[in-house]
Structure I
Amino acid sequence: MNEACSSGPVIDRDAAAALLESLTDLVVRAGAAILAVNRSAMKIDGKVDGSPVTEADLAADRIIGEGLAKLAPDIPALSEERVHLAQPPYDRSFFLIDPLDGTKEFVAGRNEFTVNLALVSNGTPLLGIIGAPALGLIWRGIVGRGAERLTSGENDHRTAARIQTRRLPAHGEPWTVAVSRSHGDARTEAFIAARPGAVRQMLGSAVKFGRVAEGGADIYPRLSPTSEWDVAAGHAIVSAAGGKITDAQGAALQFGRGRQGFIVPEFIAWGDPGAV
């Protein structure tokens with residue numbers, strides 16, 4: 001696989017667009033592999049950080065890793081399940097993958113789990129794909145080229161609809177905040193409490209980014225640590241749909257620069273970039 005080297009070409013929007021359909025097919029195949037796993041009988045192991053990993057995580061990762069090695073062998077790939085092979089910093093372009101985001105949701109029998117695939121260039125996510133196989137949805141986008149939501153139908157037919165973030169409601173009107181079902185924290189709650197009138201939308205995994213990108217939620221704050229592979233695909237999609245991702249001070253996020261553990265200390269996904 002192509003994770004052994006951190007130096008590769010710089011991919012621009014045109015090159016990213018040429019890869020989009022093939023990358024989407026990889027996400028679809030990985031999602032199908034996840035759905036094929038019997039959740040009631042699968043083996044569940046624990047990582048060093050205490051989070052679960054299942055055979056579904058590993059099956060999806062294998063499909064994406066092998067697919068990327070054939071599709072774009074010159075572009076390094078960093079996956080949550082192969083992070084021990086990473087060689088940061090990634091100064092040019094690289095793939096950033098979470099083969100099963102929301103493993104806790106998956107193990108609990110819920111449908112809000114995703115396959116996240118991003119293409120990062122010069123530290124910023126350029127292309128993102130989030131597949132929610134149990135929901136029959138895919139969100140994808142290329143920054144500067146727009147975003148769309150794909151819906152699965154009969155005979156694996158997919159229909160595409162252009163999506164766009166929405167403006168934050170006027171002062172005094174209710175606004176919708178996407179919040180995690182499994183990862184609440186005091187700082188995020190304080191951020192929400194400081195903005196009265198919030199309607200909380202409880203969601204799992206990167207589905208929250210999809211809701212912001214399609215205008216179904218106004219904002220998604222996460223003011224506690226998470227990992228780059230949890231954020232990068234959603235970062236690209238929300239940005240492509242007209243939104244913005246920043247830290248709590250409004251500064252841009254950087255990916256692949258070698259931060260310890262590939263941790264993102266905090267982020268806020270804003271549907272309305274003017275609200276930052």
Structure II
Amino acid sequence: MTEPDLLERMALSDEQFRDLYRSLAEAYHPREYDPAMFEKALRYPFERPTGSFVLRDAEVISLEDLPPGDRKSLVATFTADRHPILSFGGNGAPGWLEVKFAHFEDAADREALVLTGYLSGVDVGAISSPGILGYMAGTLFASPGTAVRSAVVWVTTTQATQLAWSEMTYRLGRLEDVRFEMDEADIEVEDIFAFVSRFGAFCIDGAPVALAAIPARGRTARAVTQEEILGTVAGILLGPHATAEDVVRATFEDMPALLERAEKTLWQGGQQLRSRWTPFPASGGP
């Protein structure tokens with residue numbers, strides 16, 4: 001990645017980024033709310049194949065459907081000169097990747113290989129801040145003994161840059177001391193990069209909770225649904241009688257006010273991933 005503005009944003013410390021995000025939030029204008037957006041929020045991390053696949057424009061090709069020789073050749077081609085970025089949320093959903101990559105002129109930048117498997121030593125919880133579309137997106141937190149279902153997306157430099165721009169509230173870094181057990185057992189990845197939330201993982205009673213929609217083996221954290229998380233957040237941000245849907249509605253109707261409340265509450269209690277992950281580039285401040 002070489003774009004100066006992107007590198008500058010990525011190098012901000014969490015405190016510096018929150019100052020920036022606070023100022024950007026003031027520009028969020030009210031949007032018309034449709035109850036269908038609540039149902040969409042509850043579907044996070046969105047529909048995805050159960051196994052590995054290749055995305056070519058709008059076509060999804062399951063690796064299981066390919067002859068062994070073709071599958072091996074295809075995987076070798078994609079992994080030769082691309083970058084492996086972990087996905088545990090929307091970036092593993094074909095429809096989400098298609099939206100992010102469809103505008104590129106080069107065909108190689110419109111296709112990606114997604115290899116599924118289990119990542120050890122961490123789990124996936126919700127970030128400690130509501131997103132602009134209402135749902136609480138995923139982030140990693142340390143969880144020894146847990147192996148969480150996830151995927152590695154093999155992307156070009158152009159695609160990696162696009163993902164970094166789009167994942168605004170995350171930092172990109174290299175995972176360390178973790179093992180990714182791929183469904184395709186003959187594939188090994190030495191370095192995996194991942195987006196980690198600047199707001200940390202959402203906690204209940206002082207401990208991070210896992211997203212029940214994302215399977216895991218040996219899970220020790222309490223697993224909760226998106227609706228349960230939003231219901232808890234509703235009580236914190238909007239009052240004791242507020243509902244999960246009220247949070248989603250508020251992100252459309254008055255996002256700046258919602259984030260102002262989140263800054264005083266949710267942002268203070270998020271659990272950061274301090275180990276097993278090295279941010280890139282180095283932080284520009286404390």
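Quick note: the coordinates plus some simple rules give every number you see, no bench work behind them. Note that the structure is a prediction, hence the values are computed from the model and not measured. Cβ atoms are built from the backbone, for glycine too; each structure is taken alone.
Upon calculation of FRET efficiency 1/(1 + (r/R0)^6) of positions 88 and 256 (r between Cβ atoms, R0 = 35 Å, to 0.05) from the atomic coordinates, which of the structures I, II produces 1.00? If you can, show how the numbers build up before the last one.
Numbers: I: 1.00; II: 0.75.
The value was obtained from structure I.
Which structure, out of I, II, was relative contact order in percent (Cα under 8 Å, 6 or more apart) calculated from, if the result is 18?
I
Kindly point out which one of I, II the value 0.95 was derived from, the read-out being FRET efficiency 1/(1 + (r/R0)^6) of positions 32 and 208 (r between Cβ atoms, R0 = 41 Å, to 0.05).
Traced to structure I.
Upon calculation of semi-axes √(5λ) of the Cα gyration tensor in Å, for residues 176-247 alone from the atomic coordinates, which of the structures I, II produces 18, 14, 11?
Considering all the candidates, the number was obtained from I.
Out of I, II, which has the highest value for mean count of other Cβ atoms within 10 Å over residues 80-87?
Largest calculated value belongs to II.
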